[in-house]
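What follows is a set of structures for review.
Just so it is clear, none of the values below were taken in a lab; they were calculated from the coordinates. No experiment lies behind these values; they were computed from the predicted model shown. Cβ atoms are built from the backbone, for glycine too; each structure is taken alone.
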Structure 1
Amino acid sequence: MPRKMSSARKTGTLTTKQVVDRIMQAVEALPEVVKELPEHLRSRKHWMKTLAPANKRAAPVLEVLRELPAFTNHAPKSSTKAAWTKVFERHMGLSQLAMTLKEADQVANFKPVKRRIVSHWRDAFGPQETVQRVRPKESFGYLPNPHRGTTTFQRFQGEDTYPAFITSDTHGPLSFPTDGKRENVKFIPRTTLTYCRWPWAWLEPEKGKFDWRIVDGTLAAARACGQTAQLRFQPYTIRVDYDKVPPQSKRHPPKSSVNIPDWYWDTGAPWVEDGTYAPHEPDSNDPLYLEHFGAFIRAFAKRYDGHPDLESIDMAYAGFWGESGGNSTPETAQKLTDIYLECFTRTTLLSMLGTPGCAHAAKTGAATGRRIGWRADCIGDLRLGNSPDVPARLSWNHTYDAYPKEIQQCGVKDAWKTAPVTMETCGNVATWVLHGYDIDRIIEEGYKYHTSVFMPKNVFYPEKVRERLTAFDRKIGYRFVLRQALLPIEVQAGARMKVEMFTDNVGVAPIYRPYKLALRFKQGKTAHVVPFEQDIRTWLPGHNWFSEELTVPQALERGDTKVALGIVDESHQPRVWFAIDEKLDEGWHPLTGVEVK
């Protein structure tokens with residue numbers, strides 16, 4: 001008489017005994033289906049031993065069998081031949097049962113081949129093998145890679161954060177540390193970038209007399225602290241009450257204005273009575289503004305364009321902080337932006353998102369092939385309004401009303417593919433927490449913008465969000481993982497060798513500097529660096545594969561040669577590191593060896 005199936009957890013997971021029960025019920029119900037299987041695969045004793053906890057290889061097999069539909073939600077109510085036939089008869093048919101049991105047994109009782117002891121890289125491969133695969137273990141830790149990540153603000157690596165959550169756009173650094181060995185406290189532990197800005201009046205206190213000590217000190221401090229510097233010079237940053245702070249110029253607006261250089265008013269420059277943010281702002285459309293602020297941009301570029309410690313320059317051209325373009329017309333914005341484009345030919349330029357200058361720079365870049373990035377100064381704006389006429393959660397903010405529209409209208413939707421995106425916080429991380437903003441939502445937006453640089457104003461990170469912002473720091477910009485390298489085992493000095501590379505950019509943006517991927521061949525203390533032709537700037541997020549032939553250095557002698565991988569600058573010094581878990585050798589990633597014949 002047919003037995004009734006047990007009802008224990010029919011749609012869930014099964015115990016080991018229940019799995020074996022199901023196997024034996026199916027085997028006994030369908031003997032003609034499993035007759036070709038070895039006898040032990042039709043034995044309860046074999047399956048109880050195979051799936052026992054003592055067999056470590058059985059754990060994943062048991063994990064699958066415990067939830068197998070044929071044994072759970074598809075299981076028959078009785079153990080008759082007809083009932084079990086119904087379970088397997090569709091599509092492939094009854095052969096599924098034998099195939100399932102055979103593969104489960106093979107995996108659970110897999111016996112790896114006995115390999116020779118490997119004391120030297122060549123021992124891992126048989127004498128007949130000609131190609132070797134290298135698959136390094138991925139690292140998930142911090143990488144001190146340049147041109148990406150979180151910046152310090154008005155400070156340098158290792159210096160204290162602001163004591164509270166109030167920051168200053170005006171007060172750029174005037175004193176400079178000489179090293180950055182100290183970890184940042186309550187912030188990203190280490191950074192390779194700093195961001196600094198000062199009002200124009202600080203940098204040109206007298207007409208044509210520039211205080212380059214401020215900029216020189218900043219760039220030197222950045223280098224000493226292992227950083228490069230993003231800089232902005234701002235037309236003006238604060239309102240000034242002239243009754244309380246008398247200007248030094250003979251001519252100036254009445255009572256109040258902004259902190260434009262005092263000497264600027266003595267040129268006869270006009271002001272705008274009803275300014276955007278303050279009364280008596282400079283008229284940015286007047287020829288005198290174009291002449292004098294333009295002259296400052298030119299002087300700065302002449303001295304610093306292409307400086308190795310200068311990461312980028314914001315194309316701030318008018319208005320408070322240089323962010324919004326102030327009262328300048330689109331025509332004026334175009335003229336001022338063109339000064340930046342003409343004078344800075346080597347340093348990366350970032351346009352100010354949402355301004356006419358940004359749209360003009362994008363259009364110019366598209367026409368000339370110029371790589372121009374952009375910057376936005378209010379990521380994280382999820383503010384709630386407090387109006388009787390508009391529901392709080394439907395109030396205007398940058399996240400919904402500004403950035404999606406401005407990115408489209410300025411023509412910079414795909415700019416991230418060739419030039420960096422920098423996002424500065426609206427407020428800072430501490431005020432995000434203070435106002436109860438959705439941190440995860442903000443981080444997700446940062447990924448969607450393909451952010452390379454994040455500037456949170458050097459305010460402390462509350463502990464509850466610190467790890468999330470640390471993970472954000474690891475992912476923004478580029479992060480390269482070497483998944484596999486295919487190399488020959490034997491090479492001939494002076495001959496060509498084929499190399500295949502499978503890399504993975506697990507970040508959200510490419511790298512924008514023209515560094516070169518290279519192999520280093522080393523025998524004893526003698527090393528030879530051979531760069532690839534591959535343009536790593538094309539490694540967008542995701543998989544990247546290429547094959548290339550390199551010339552083996554002619555100077556290599558017969559015998560063992562160590563091969564290492566690096567991303568190098570023009571002097572063949574490693575500048576960028578892969579997320580590889582193994583230790584570095586003089587800044588290079590050791591891969592394997594090759595035998596020079």
Structure 2
Amino acid sequence: MISSYPPAAIFFAGAVLVAITRGRLRSSLMLLIPILGALNLRSLDPDASLTLSFMGYDLVPFKVTGLSMLFGYLFHLASFLGNLFALHLEDREHAGLQHTSALIYAGSAIGAVYAGDLISLFVFWEILALSSAFLIFARGTESSFNAGFRYLVIHVLSGVLLLSGALLRAHNTGSIGFDHIGLDGSAAGIIILVAFGIKAAFPFFHSWLTDAYPEGTPTGTVFLSSFTTKVAIFALVRSFAGTEALIYVGVLMTFFPIFFAVIENDLRRVLSYSMINQMGFMVTGVGIGTALALNGAVAHAFADVIFKGLLFMTMGSVLQMTGRINGSDLGGLYKTMPITTGLCIVGAMAISAFPLFSAFITKSMVMAAALEQGYNWVWPFLVFASAGVLEHAGIKIPYFAFFGHDSGIRVKEPPKNMLMAMGIAATLCVVIGTFPDFLYSILPFEADYHPYDLTHVVTQLQLLFFGALAVVWMMKSGIYPPEIRAINIDVEWFYRWLGPRVIGSIGSRVGSIDRKIRTSVLNVVNSSMSLAERGHGPKGPMARAVPAGSMVMWVVILLTVYLVLFL
């Protein structure tokens with residue numbers, strides 16, 4: 001029975017089939033696999049699990065919970081949309097590599113949210129890192145290779161920390177269960193939180209996202225935006241709900257990316273900073289830890305996969321058709337890409353939390369929970385972050401890509417499969433925002449929330465109106481940073497600029513000391529060899545021939561000395 005299959009198994013098996021097939025058969029498999037997987041989820045027993053014994057521990061590679069079911073459906077939906085968006089790829093574009101990697105990537109994300117212990121989670125955690133890196137490498141440029149390598153190093157480090165924390169926790173408590181851990185003062189909890197935080201793009205750990213995602217292929221970045229960070233949010237909800245330190249982390253995440261997004265020229269990098277901003281709302285909700293806050297974090301993760309995926313699709317379409325993605329190179333595309341323009345505007349309205357769009361019914365749950373729990377200082381930061389989202393994702397992305405100055409670029413709409421994927425995502429943004437009860441009904445925690453009350457609607461419309469007015473004023477007055485060709489480096493400056501120079505300086509000093517020590521040792525060895533050669537060399541005294549009579553005389557002398565001394 002298909003209901004007996006762990007959900008990840010369908011994707012891993014499908015990846016093998018996609019790797020060995022071509023043409024329409026491969027395209028059909030790509031769309032069929034997430035559909036079969038979703039049907040499999042509907043057939044699962046609510047208490048289904050799989051337990052294996054290993055070295056005295058019970059491994060649970062598959063366990064059904066309400067939280068895992070929501071993320072399971074979300075990841076199946078994301079996989080379907082991503083596969084549909086990438087359906088046009090041809091073999092010269094490394095289609096087989098991208099399709100196979102994407103299915104393994106989706107399968108590992110699904111496996112992670114159904115893992116019941118930390119060791120099983122670690123296995124899927126590492127497959128998640130390895131498979132996603134190939135979606136960056138597949139672009140085939142030097143910058144994508146370098147970014148992919150840095151991405152892989154950081155995510156393997158996250159896996160090593162997760163395994164270390166799991167083993168330390170097993171040693172201290174005897175348990176490897178993937179359940180609530182919290183910060184109880186133990187080193188294990190801190191190490192595991194850092195491992196999760198790296199994948200969640202916590203401040204100072206976030207630069208892998210803004211470095212690597214813009215270097216992915218036009219289709220691969222859509223997958224990248226859907227899985228890695230959302231698996232991290234799932235892990236935080238499951239293991240660190242109510243950890244107050246996460247409130248401060250989350251607020252900072254909502255705040256600082258806005259300033260980088262304003263000055264960034266690469267529009268996919270703008271969306272990457274925007275992703276960190278949206279993740280901040282989720283992390284804040286996890287830190288607050290109430291049912292309403294956790295539902296808000298989970299619901300916003302669900303909505304974010306769709307509207308952020310839609311925005312990455314539109315920018316991927318622009319890159320696919322024009323070969324350009326910098327705001328300074330684009331503009332005027334609405335004339336020949338009107339459908340893509342309209343779909344991008346839908347995504348922009350969704351992420352900006354316009355009423356009747358998805359983020360309006362999710363983001364506000366976290367903000368309401370903050371006020372309910374007395375975190376009044378959090379609310380102004382989240383309001384500012386919401387206004388920042390309107391600026392960089394709601395206005396900047398569509399304006400500089402499709403409007404702004406006319407770049408003179410005239411290209412046609414992207415392939416039909418790309419338009420279909422964007423159309424489905426845009427429809428879901430509106431449906432979820434207009435009819436929130438469906439999403440609320442599958443949320444894992446019991447909490448009552450009604451987004452369409454007069455206060456919330458009026459407050460949000462005021463925020464959007466004055467936020468847009470502020471952007472227009474800054475543009476008209478010349479305050480708004482222009483789109484210019486530039487490279488903006490934030491935290492990665494430490495390991496992309498400072499780190500190599502520090503290591504190079506240390507290496508130079510160590511090399512100098514090493515050369516001096518080697519020279520001194522060689523001088524001593526050479527002196528010893530010269531001295532030995534003088535005594536034992538061909539012309540040394542020890543090399544001269546001695547007559548037999550002399551040898552007999554010395555034997556007699558030594559024997560006489562022995563007799564005198566010892567007898």
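Out of 1, 2, choose the structure whose coordinates give helix-only ellipticity at 222 nm (-39500 (n - 2.57) for each DSSP H run of 4 or more, over all residues; to 500) equal to -7500 when calculated.
On the way: 1: -7500; 2: -22500.
Attributed to the structure labelled 1.
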Comparing 1, 2, where is distance in nm of label points 7 Å out along Cα→Cβ at positions 160 and 552 highest? 2
Given 4.5 as the derived value for distance in nm of label points 7 Å out along Cα→Cβ at positions 16 and 440, which of the supplied structures 1, 2 does it correspond to? 2
Comparing 1, 2, where is volume of the Cα convex hull per residue in Å³ highest? 2
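For which of 1, 2 does P(r) over Cα pairs in 20 Å bins from 0, in percent, for residues 128-463 alone, calculated from the coordinates, equal 29, 58, 11, 1, 0? Each step should come with its number before you reach the end.
Numbers: 1: 29, 58, 11, 1, 0; 2: 33, 57, 10, 0.
Answer by label: 1.
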